[in-house]
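Enquirer: Structures are listed in the sections that come next.
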Structure P
Amino acid sequence: MTAFSLEPAQLAWCAELRTLAAERLHPLADKGEPGQVNRALVAELGGLGLLGRLFTSGALDLCLMRESLAYACTEAETALALQGLGAHPVHAYGTEAQRARWLPRVTAGTAIAAFALSEPGAGSDAAALELRADADDSRGGRSSDASQAGRSSDTPALTAAPDGPARWRLTGEKCWISNAPEADFYTVFARTNPGAGARGVTAFLVPADRPGLTGRGLDMLSPHPIGALDFDAVPVTADDVLGEADRGFRVAMGTLNLFRPSVGAFAVGMAQAALDATLAHTAGRDAFGGKLRDLQAVSHQVAEMALRTEAARLMVHAAASAYDADDPDVPRRSAMAKLLATETAQYVVDSAVQLHGARALQRGHLLEHLYREVRAPRIYEGASEVQRDIIAKELYARQEAR
């Protein structure tokens with residue numbers, strides 16, 4: 001198989017996923033509360049075995065899952081992706097004890113994961129984060145139940161503080177964290193070496209019930225669960241470290257290199273849904289003595305939408321295949337795929353709204369939903385401007401190495 005074609009079995013699996021999303025996941029998504037974790041939906045993803053595939057499949061399979069689910073149910077796609085983003089650092093960098101404690105619950109859909117990187121002053125510039133991990137050899141023991149709200153009753157009770165002496169205490173704030181404040185655990189990136197930039201960041205696995213950890217939801221344009229977290233001397237030990245101390249930036253970038261192409265796949269799924277809706281609308285809508293599709297301006301617009309969608313899909317597949325092949329060019333390819341696909345989806349959905357007219361702006365219309373959903377991917381996991389910066393740096397680094 002090349003990056004430019006899919007096997008019949010893969011195409012059949014994608015079709016099966018679209019059917020599952022429409023028939024089993026979409027009804028659960030409709031019952032959820034906007035801005036809150038939909039635990040019933042996550043549990044169904046686990047029951048269908050899709051969450052387990054996050055840790056047993058490659059990047060291309062992840063992209064196929066995300067595109068297929070996004071086509072029929074963006075809420076299901078997002079729920080799956082957030083479980084993967086929050087738990088992948090545990091899978092890839094965690095200890096045996098960390099993996100044994102959390103990954104079975106994540107794959108079953110009974111524990112909610114979250115990736116806590118962004119801060120009020122450190123979003124796109126992730127190396128500038130300021131959440132402090134202050135050295136502290138005293139024993140942690142303050143009790144607090146302020147962060148218990150929203151935790152699943154299926155998740156066994158955890159100790160209120162680390163079992164051993166706290167080596168660090170986390171102090172500061174995280175913001176725009178998906179699944180916060182309802183997640184059961186967080187992959188948290190904190191500064192353990194002040195002044196060292198990206199070299200002084202450590203990744204920690206922080207259970208939600210740690211004393212001093214509280215959070216609040218944020219009211220956002222899209223209906224995803226997003227919140228802010230406050231860390232008031234939250235105790236963590238060496239047993240909570242993911243990977244190595246002061247090497248957490250590698251954990252963050254390794255995770256993002258995997259998930260950036262699949263953000264592109266999410267965008268492609270939305271673009272394809274908007275394109276198909278537009279094909280149906282323009283083929284059936286009477287206007288100016290004929291069908292909308294008979295107007296050259298309309299048909300050419302639809303052709304452009306299809307062209308860009310397919311180009312984005314191919315780049316996403318190529319980037320995912322490069323990741324699966326352990327290609328050293330993954331950062332550039334991932335950035336290109338995420339950039340092209342998210343910008344393309346914005347264009348396609350906006351064009352679809354224009355061709356549908358006012359009906360597409362009515363609350364509850366597919367395109368009204370997609371119009372709100374499509375904006376955020378151009379920002380999260382590295383804004384479009386950051387992707388261009390990564391691409392340029394990689395290109396110049398290759399040029400200088402010649």
Structure Q
Amino acid sequence: MVETPHGDEPLTIRTLTDADLPAFSEVLASAFLIDPSEEFLVEERTVFEPSRSHAVFDGGTMIGTGQLLSRRVVLPGGGPAPAGAVTSIGVAPGQRRRGVLSLIMRAQLELLHEAGESLAILWASEGGIYGRFGYGLGTQVTRVALPRGARFRRDVAVDPAPVRELPRERALPLIRDLYDQVWHTRAGHLDRTGAAWEYHLFDGQERRHGQTGYRFAVHPQAYAVYRAKPDWQERGPRSTVNVHTLAATTPAAYAAILRYLLDIDLVGEVVLRLGADEPLVHMLADPRAAVRTTVDGLWVRLVEVDRALMARRFLVPLDLVLEVGDELCPWNAGRWRLAAGPDGRAEVTRTDAPADLALDVSTLGAAFLGGTRLSTLAGAGRVRECRPGALARASLAFLHDEEPSCLELF
């Protein structure tokens with residue numbers, strides 16, 4: 001147990017047990033301004049890992065929560081690597097500005113460090129919170145809204161196999177098999193265990209927001225899970241199809257599942273969440289038919305700089321010294337020599353040699369998955385070039401042949 005002084009009584013933080021879940025759920029619900037409920041408790045139970053969960057207490061009262069899920073994330077050019085998926089971060093109303101969040105974030109980083117896990121990832125409820133804890137914006141998500149019937153270019157191949165709507169129990173084995181075929185092919189994608197699938201497709205009333213339950217459209221090589229929001233207007237139906245998740249094993253199957261969604265009757269608009277470089281817009285006869293809004297996606301934190309960098313692959317050979325700043329994880333701070341060979345594999349070692357680039361750990365996290373150029377971050381004043389030419393080479397080396405993408409909330 002860790003203590004920090006505050007007023008007359010210290011705040012305390014500890015690892016949780018199964019018995020703490022009801023209180024954990026209540027604090028989390030109140031922090032997110034929803035009513036505690038049995039349904040919310042059941043949803044949290046699907047992925048609750050007490051040994052990787054923390055709570056802050058004021059006396060005997062729980063006032064803050066946080067959890068690390070055990071997931072794997074695909075790295076550029078490399079295989080899936082273990083990652084602590086940060087979730088269930090909440091501070092009870094009336095308890096903010098007391099250092100509760102800082103206690104939780106520090107405890108999570110120490111747990112991952114002691115376990116030898118090199119990465120932490122999260123989705124931010126507010127974009128201004130997590131940079132100060134060393135997280136960098138690693139991927140982006142684009143909301144794409146399309147009118148029903150939006151046409152493809154003539155040269156788009158659409159797989160002719162039929163798309164069928166199936167009940168959940170019949171669809172799940174098929175879509176799990178399809179996901180297993182594709183998830184490891186894109187940096188940023190996550191593995192999905194049974195518990196993760198249960199959470200990903202949890203279909204309680206509180207998640208629906210006036211929409212239908214999940215509907216499952218399945219093609220032999222693709223699938224989409226969506227909800228419909230009915231809307232009957234004086235000029236006719238203008239319902240909205242909100243696509244929750246979509247995957248395909250071939251470009252033609254991708255086109256087939258999209259064509260199915262765009263041609264559903266009684267619909268005015270189809271809304272999807274896509275990665276930064278999804279091909280959809282380039283398939284359209286009129287690209288302006290897609291109204292796009294881009295927001296932050298997955299945030300990345302390097303807990304062990306050397307091990308994290310050695311787990312991914314680099315696009316071109318590279319030999320340079322990084323000077324990394326990291327206030328929360330002092331074992332990361334200092335100079336590291338990164339030497340990547342023609343095969344993309346790198347050795348990362350401590351060095352006293354002069355730095356070629358200087359940056360903090362959140363900036364390194366932003367570039368880590370290959371979705372944000374170091375040169376872009378330098379333009380924002382977040383990378384300092386100490387040796388002329390080092391920035392251009394490093395910026396290229398950190399890229400990958402595809403943009404990273406993570407569309408799964410956890």
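Enquirer: State the single structure among P, Q that was used to calculate helix-only ellipticity at 222 nm (-39500 (n - 2.57) for each DSSP H run of 4 or more, over all residues; to 500), giving -7000.
Expert: So the calculation was done on Q.
Enquirer: Here distance in nm of label points 7 Å out along Cα→Cβ at positions 98 and 394 has been calculated and equals 2.6, so which of P, Q was it run on?
Expert: P
Enquirer: Identify the structure, out of P, Q, from whose coordinates distance in nm of label points 7 Å out along Cα→Cβ at positions 338 and 370 was calculated to give 1.4.
Expert: Q
Enquirer: Match the computed value 21.8 of Kirkwood radius over Cα pairs in Å to one of the structures P, Q, and report its label.
Expert: Comparing all candidates, it corresponds to P.
Values in this text are rule-based calculations from the coordinates and carry no lab data. Treat the numbers as computed from the prediction; the structure is a model and nothing was measured. Cβ atoms are built from the backbone, for glycine too; each structure is taken alone.
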